[in-house]
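There are structures below to look over.
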Structure I
């Protein structure tokens with residue numbers, strides 16, 4: 001029986017992609033760069049995803065990512081501008097961003113009435129906590145496990161070790177991985193990490209592009225967050 005639900009933050013509860021498009025458009029205008037066009041976002045997504053996957057494999061740290069991210073993106077876009085300067089702008093804007101994914105609040109309300117919820121996110125602790133707070137989501141969570149505070153990232157086993165150790169010390173002394181589920185949009189950090197630890201997994205595949213093929217990548221795949229009602 002499932003007792004605790006782990007919920008990812010970026011692009012599961014809060015739309016990181018929606019924020020990025022807005023920040024790029026405003027930032028390019030602010031710094032006098034060439035106008036943002038929709039075709040630029042896939043470039044950001046490809047480079048940013050590759051950098052985060054490097055963090056997940058242990059090949060890079062978050063501070064290292066922040067030093068090189070926008071230099072790489074600008075190089076690919078043919079823009080001559082200082083990446084770290086734009087990174088500082090980007091981080092300031094993200095701190096106050098809370099673009100809620102459709103159905104996220106309804107999902108949290110439904111699950112909170114039935115299970116203990118914990119947030120599980122890679123990223124800076126203060127930033128992620130502030131975003132959850134301004135989105136009105138913090139009260140739903142018994143714990144918020146953010147990689148900067150935990151000291152390691154999803155999908156590493158050490159991340160989940162920390163989470164379960166905390167839960168064992170705070171009301172769930174005998175909680176086993178198969179009594180938990182992780183809900184998230186990332187096949188690598190959420191689904192692969194949870195599955196390797198023995199947790200049930202639920203992939204949020206909003207565009208239906210991640211679950212194509214024969215074998216399902218997760219125990220459950222949902223296209224809308226409110227579809228969780230059919231699962232739990």
Structure II
């Protein structure tokens with residue numbers, strides 16, 4: 001049962017600036033060391049370890065042990081959605097401009113394990129327009145036509161469909177675009193496939209995704225996203 005004290009505890013944990021910076025650094029889904037997170041927050045590794053201890057104890061962050069090294073990542077997709085929602089609220093009440101200032105990050109970035117920014121919203125708009133998904137404000141389904149479309153691209157939803165029921169797909173309200181992009185099974189599968197096929201590349205140490213020329217072609221001609229202009233030389 002959620003209580004006012006438990007809500008206040010989560011808010012206090014997230015609200016501390018150094019912890020907020022570390023949580024935001026984990027929003028691209030990567031597992032990071034305490035040293036990497038300390039660098040992102042501008043604090044010492046010792047201070048970062050203390051903060052991470054509290055975040056892990058609260059269930060907001062999980063730890064992966066590999067040999068002598070410990071890696072930290074957001075514990076659940078729900079934590080990532082909470083952070084993205086906080087960014088939206090903060091942008092609307094505290095900042096004159098919504099979302100990141102960097103134009104490339106506004107174009108395409110990761111939101112935990114799925115694609116966000118103009119690209120993420122463009123994919124959602126295009127797939128809805130083609131009848132491949134049906135969405136409401138909170139969630140949606142992949143239609144039979146959408147299942148065939150994804151199968152044709154080799155995109156398998158995790159776990160694969162084993163019944164006649166249509167796959168569900170989650171949606172997030174995008175931080176910068178203020179419109180939905182895909183999360184959940186569909187969002188994760190699209191992001192993973194796009195990275196594997198080289199349609200997008202993630203910048204080291206950043207949530208920014210660079211769209212390759214091949215990715216521009218696929219998103220324009222296959223997904224029918226009306227966003228990109230392909231240079232003549234591509």
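Read-outs: derived from the displayed coordinates by stated rules, not from any lab. Model, not experiment: these values are computed from the prediction. Cβ atoms are built from the backbone, for glycine too; each structure is taken alone.
Listing for the model above:
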{"item": "Read-out distance in nm of label points 7 Å out along Cα→Cβ at positions 71 and 167, computed value 2.4, structure in I, II", "result": "II"}
{"item": "Comparison of I, II by relative contact order in percent (Cα under 8 Å, 6 or more apart) - largest value held by", "result": "I"}
{"item": "Source structure (of I, II) for mean count of other Cβ atoms within 10 Å over residues 7-14, computed value 24.1", "result": "I"}
{"item": "Highest-scoring label, criterion being FRET efficiency 1/(1 + (r/R0)^6) of positions 175 and 199 (r between Cβ atoms, R0 = 25 Å, to 0.05), among I, II", "result": "I"}
